[in-house]
Structure 1
């Protein structure tokens, strides 16, 4: 297997993870605003749940970054 393919795989892993996170944050924020406009008295409870979900969404992207860095710095140098 060529080291260039490992670099391409790592870049796709990190890039698509960031894209998915951006879409998730946009959807989450939009739904929070819709729900807060519908029921303003529930806004603090909804905001707490939104921050919990934002942390989980961000954790998925960070796992992808960790896997990409593992590919770049551990797997690829062994192939050169």
Structure 2
């Protein structure tokens, strides 16, 4: 079975300065976890809105892009292009 990996960027509605970057194979489930408080790292700033969702057919590329977005230059890229 072919499963796409998704890199996603979220913004907190309760504190719009807070953003989150993640990767998953089940985006709908993961977004529900963020918004219901089941994800410990994001529970404090729920609810979350979707900013960008990018699907990858290559798991390695998805993981690399998520890592990049969490790096210094990736933060700058995301700030300029997405936030």
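No value in this document is a laboratory result; all are computed from the given coordinates. All values reported here derive from a predicted model rather than from experimental measurement. Cβ atoms are built from the backbone, for glycine too; each structure is taken alone.
Among the shown structures 1, 2, from which was the value -11000 of helix-only ellipticity at 222 nm (-39500 (n - 2.57) for each DSSP H run of 4 or more, over all residues; to 500) calculated?
On the way: 1: -29000; 2: -11000.
Computing helix-only ellipticity at 222 nm (-39500 (n - 2.57) for each DSSP H run of 4 or more, over all residues; to 500) on every structure in 1, 2 gives -11000 only for 2.
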- Item | For relative contact order in percent (Cα under 8 Å, 6 or more apart) computed as 35, the structure of 1, 2 it came from | 2
- Message: I have 60, 15, 10 for Cα extents along the principal axes in Å, calculated from one of the structures 1, 2. Which structure is it?
- Response: 1
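If we compute distance in nm of label points 7 Å out along Cα→Cβ at positions 12 and 68 for structures 1, 2, which one ends up with the highest value?
2
Who wins on FRET efficiency 1/(1 + (r/R0)^6) of positions 20 and 44 (r between Cβ atoms, R0 = 30 Å, to 0.05) among 1, 2, i.e. which is largest? Numbers along the way, then the final one.
Numbers: 1: 0.60; 2: 1.00.
Greatest value across 1, 2: structure 2.
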